[in-house]
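Asks: Take a look at the structures below.
A short reminder: the numbers here are calculations on the coordinates, not readings from a lab. Treat the numbers as computed from the prediction; the structure is a model and nothing was measured. Cβ atoms are built from the backbone, for glycine too; each structure is taken alone.
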Structure P
C-alpha cells in the first residue's frame, strides 16, 4: 500500500513538473502582454501582473501589418492542411489496401524523403517556382508545406487503416461498393482520430514554417506571421510588449484547434502507436 502511494505521489509530482515546464512559458508570454512596459523590463520580474494595459495589442493591430500577416498565415495553414489531408488519405489507403507494381519501393521512397532536411531543396525549389511564376505567391507555400507534411501523414494514416478489420471492407465489396465509396463512407469515419492527428500536425507545421516563407515570399503584403512578425520586432527595436502581444495572438489558433479536436489527436497518437 505504501509503495503504491509513493508511486502515485511520484507520478503526480512528475506530471506537475512537466505541466509547469510547458505551461510556465505560455503564462509568462500571456501575462507579460498586458503589463506596462516598465513592469516588463523591471529588474525584479513579476509572475502575476501588477498592472494591466491593452496598449501593446492596440499598437499591434493599429500601427503594424500584423493583421495582414495573420490572415496570410491562416490562409496558408488551412489550405496546406486541406491539401495534405486530400492527398494523404487516399495515398495511405492505396499503400495499404491496393496492390500495384512498385508499391513497396514507392512507400519506402516516400519515407526516405522525410529523412532529408528541407533546406537541401530550398534553392532548387526556388528556381522551379520562379520558372512557373509561383515566387511571391501564397500557393507556393501551400504546395511546399503539403509536400513536406505528406510523408509523415501517409505513414501515420497507413497505421490506422491497418487497424481496421479487413472483413469490414470485404463485406462492402460483396455488397457491390466501389473502392472510393468504401474509402469515403466506411474507412474515413473509422480512422477519424488519425485524420484529426494528421490535420493538427499539418496545420502546426504550416503555421510555424519560416525558412521557405522567408525565401519564396518577397513582398511585405504576402508575408506570413513568422516572417512578418520578425520584421515588426526589428522595426520597433525589440518592443517587448509588442513581442509578447504578437506571440499571444499567434498561439490562439493552435490552442483553439487543440481545444476543438485535441481529444482526437491524443487518441490518434495512442491508437496509432499500438497498431
Structure Q
C-alpha cells in the first residue's frame, strides 16, 4: 500500500492478519489473474509497486521465466518484511519505496504491476506518471482496483455494521479508499493526464469471495485492514465489540458455517505508448 496517511497504514499485526485472512479471501484470485496478464505481455523485467505481503509477487515468480528479474516494492516496510519472510519460488528483489517517488532509473522495466494499490495513491496522476517514467517505450502498466462497495458484498455488510455501531461518526475506510476509485472514466482520464497513450483496456471481473465462517470475514476486515485504525481512533476498547457486530451482521446475511459473496474489480492494461 502506498500512502503516508495514518488511516492507511498497514503495519504491525495488520500485516499478519492481512496475509492470513484478506489474501486468500479476496486478493488471491485477482493475483492469479493479474500475474497471468503480466506473463502474456512477455516482459524482460518487471516492477511491482504496492506489493503488500506479496500475493502477486509469488505468482509472478511462478509464472515468469527464471531469467526475468522481478523487483517488488511497497511503501510500508512491515509489509515488505512480511512478504520477504514468506518468500518466493525464486529470487525477488524486495525494496521499500514510495510509488510517488520511485528510486529507479527511467525506462528500466517492460511491465509495471500494481494490485489494489492505486486507490491509496495521494496523487493518482503523479503515481501513474511515475510508473510511466520507469517503463521502457512499448512497456505496459497493469493494475486492478475494486469496483463499488455495493458490488463487494462482504465489505458492504461490514461497513453498514460499523455505521450502526458508531452512528455519530461511522468508520468509512472501506467505502472511502479501497472502494472509492471505481469510476472507469475517471481512471481513463487519470491515465491520459499521466501521459499514457489512451489505448488502455478495462475489464470488470466478478468473482466469489469465500471463508470458513462469518467470524473469519469479520476479523479480516475489522482487524486486518486500516478499518481497525479508524475503530481504535474512536474507542480502542471497542475493537472486539466491532468484530462481534460485523460477525453478527454477516451471519444474519449469510448464515452459520462457510460463507461466500460477490466481489468485483476493474483490471486495467495500459500501454505506455
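Asks: A value of 23 was computed for relative contact order in percent (Cα under 8 Å, 6 or more apart); which of P, Q is the source structure?
Replies: Q
Asks: From P, Q, which structure was mean count of other Cβ atoms within 10 Å over residues 160-167 = 17.0 calculated on?
Replies: On the way: P: 14.5; Q: 17.0.
Working through the options, I get structure Q.
Asks: Out of P, Q, which structure matches 1.2 when distance in nm of label points 7 Å out along Cα→Cβ at positions 56 and 88 is calculated?
Replies: Values: P: 3.3; Q: 1.2.
The structure behind it is Q.
Asks: Of the structures labelled P, Q, which one yields 5.1 when distance in nm of label points 7 Å out along Cα→Cβ at positions 112 and 256 is computed from its coordinates?
Replies: Details: P: 4.2; Q: 5.1.
Derived from the structure labelled Q.
Asks: P, Q: which one has mean count of other Cβ atoms within 10 Å over residues 40-47, as calculated, at 10.6? Don't jump to the answer; show the numbers that get you there.
Replies: Details: P: 10.6; Q: 18.5.
Answer by label: P.
Asks: Could you tell me which structure in P, Q was used to calculate FRET efficiency 1/(1 + (r/R0)^6) of positions 96 and 240 (r between Cβ atoms, R0 = 35 Å, to 0.05) as 0.10?
Replies: Numbers: P: 0.10; Q: 0.60.
Label of the source structure: P.
Asks: Hey, another quick one. If volume of the Cα convex hull per residue in Å³ computes to 197, which of P, Q did it come from?
Replies: Values: P: 197; Q: 111.
Computed on structure P.
Asks: Once FRET efficiency 1/(1 + (r/R0)^6) of positions 32 and 104 (r between Cβ atoms, R0 = 30 Å, to 0.05) is calculated for every structure in P, Q, which label goes with the largest value? Walk me through the numbers before you get to the answer.
Replies: Values: P: 0.05; Q: 0.70.
Going through P, Q one by one, FRET efficiency 1/(1 + (r/R0)^6) of positions 32 and 104 (r between Cβ atoms, R0 = 30 Å, to 0.05) peaks for structure Q.
Asks: Can you spot which of P, Q the value -12000 was calculated from, given it is helix-only ellipticity at 222 nm (-39500 (n - 2.57) for each DSSP H run of 4 or more, over all residues; to 500)?
Replies: On the way: P: -24500; Q: -12000.
The read-out comes from structure Q.
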